[in-house]
Structures are given as structure tokens and as C-alpha cells.
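We did not get these values from a lab; they are worked out from the coordinates using the rules stated. Treat the numbers as computed from the prediction; the structure is a model and nothing was measured. Cβ atoms are built from the backbone, for glycine too; each structure is taken alone.
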Structure 1
Amino acid sequence: MPDPLIKTLTVNAPPARAFEIFTVGIADWWPGQSHSVSAADNALPQAITIEPHTGGAIYEITNDGQRANWGKITHWDPARSFAMTWHPGASPDQATLVRVDFEPVETGTRVTLTHTGWEALGTQAANRRASYDPGWNHVLMTCYAGAMP
């Protein structure tokens, strides 16, 4: 199986703020035009939501008003970390796992995203991991980083 995909960046915000922007503020910075179920129709989602608690959902309201589940929150520790299953546009039995950690550092917060669970994708695991590598770079290094104060 493919190795975990790990992305790290440092943002100029305290951990609580970095966590809040990533989670509750996701609709303000997530690149829905390219990284959503609606993007397959060359459209923007109407909304992107993370329900802020363990057991909560992460989903979009598609351009045509349908709910498309992206995953479920499996761990919720505000200002420190959260984890979720991850299957945007796919069945939950094809869910991978994403964990995001927020660590205080002298210049702000080190944010580390770890994407694992590739075995759920069977023979497509290596190809999907390869496509997520530049995808997470764009999402984190450009979009999320650009949302920082």
C-alpha cells in the first residue's frame, strides 16, 4: 500500500485561530471550483460545511442543491487536531483517513495534514495518492495559507 501523504506548513496565527479557519471557516477558503463534487459539473458548491464535533459530517451542498457527503469527523480536539474519514464524491466504503494537527511554534502554528488509509481504494490506491499529492499542496499551501490573517 502507498505510504501516508504528509503535508506541513507554518501559518502566522495561534493554534486556536488556525484550527478555526481550517474547520468552521472552510467555506471561505476551500477551492470549491476545483476540489468539490460540484466541480465535476464545472460549478461551485452552494456550501461546504464541517460539523464541529466527533461524529459530525463534512459535506457540500452541490450546485443543484443536493448534499454530497465528504466524510465524518472521527476525532475533534479544538486548537490541537481533528481527523475524518474522506470520500468526497465516493461511497463511504472507499473512505481514506485525513488527520490535521495544529502545533504551536515560535512563528505561529505548524499545521500537519496526514492522509492515510489508501487500502480502501484497492487497485486505485497508488493513482489516487499520486493525484492527492499536488491537490493537497494547492489546498493547503495556496488556499488555506492565503486565508490566514
Structure 2
Amino acid sequence: MEIILKQDIPSLGYSNEVVKVKAGYARNFLIPKGMAIVATETNKKILSENLKQKSFKDQKIRKEAETLAKALNGITVRIGAKAAESGKIYGSVNNIQIAEAIKSQYNYDVERKRIIVDGEHIKELGTYTAEIHLHKEIKVVINFEVFAE
């Protein structure tokens, strides 16, 4: 079944994309939650007209994302955490802490939802990488170091 996504869904696609999914997934989950609509001919025509109107705005957003990507490329963010002597952290480091550290150390605003950490839970001291999805075509990999406070 073809659907038009109304919002970005990480494992499926980006907003205003036409994707094929199983009919049950579309009818029982995506459409009732308002995440997608059925891709009928009328909806496809409306989508193409909306995309024409959004192209100028998208170019501006893409240019801003490229500028931010150049600034973020190769940076290392330091995150302090309380840790035991063995190197285990009390709690874990997540994307919210990474976004706050980028803001405080480099003064760049990065939306926390766009940060994906390699490995789900960071529970030890060390150096890790995170991927930031600034635009659907622009991704930046940053390093972050977790140190004991």
C-alpha cells in the first residue's frame, strides 16, 4: 500500500515522501495516528503542488544545515558524568545531554531528536560517536568524550 508521510519516521522515511508499507501497518498504525495519508491520485497531486511551493524554503533550510554541518564537522564534545572507580557511570549519557553540551561548549543549537548515539546506552567512561541528522541528505558524525566529574 502506498502512503504519503506527514512527518519524519526514522525507520521509514521523511515528511512528504511516498513510501510503500504493508496495508495493516498503514491502516492500523500510521493513518490513525496522523503520521500518514493514503496516496491516492488526488493526494499525490496536492503533494506535488505543495512540494513546488516548499522548494524555495527547503533550499534555505538546506543551506543553513550545510553551514551547521561544516561548523560541527570534527568537533569533540566533553560530557561530565558521575562515575565509580571502575569507570561505570551512574545512569547513562543520552542525546539530551549531548545537545546541551554542544550548546554550552560550541553555542550551536541542535535538536535532540536529530542526534543518534552509536550504541543505545552509554554507561562507561570513554570516547564515543554520535550522528546528527541536520537534513534528510546532510548528516554529521561528531565525537564525544565522557569523563568523570
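With Cα Rg over 2.2 N^0.38 Å computed over the structures 1, 2, the top value is the one for 2, the highest of the group.
Quick check: 15.1 is what I get for mean count of other Cβ atoms within 10 Å over residues 32-39, calculated from one of 1, 2. Which structure matches? Comparing all candidates, it corresponds to 2.
Of structures 1, 2, which gives 29 when relative contact order in percent (Cα under 8 Å, 6 or more apart) is computed from the coordinates? Going label by label, the one that fits is 1.
Thinking of 1, 2, which structure, once helix-only ellipticity at 222 nm (-39500 (n - 2.57) for each DSSP H run of 4 or more, over all residues; to 500) is computed, gives back -10500? Value -10500 for helix-only ellipticity at 222 nm (-39500 (n - 2.57) for each DSSP H run of 4 or more, over all residues; to 500) corresponds to 2 out of 1, 2.
Computed over structures 1, 2, mean count of other Cβ atoms within 10 Å over residues 56-63 reaches its largest value in 1.
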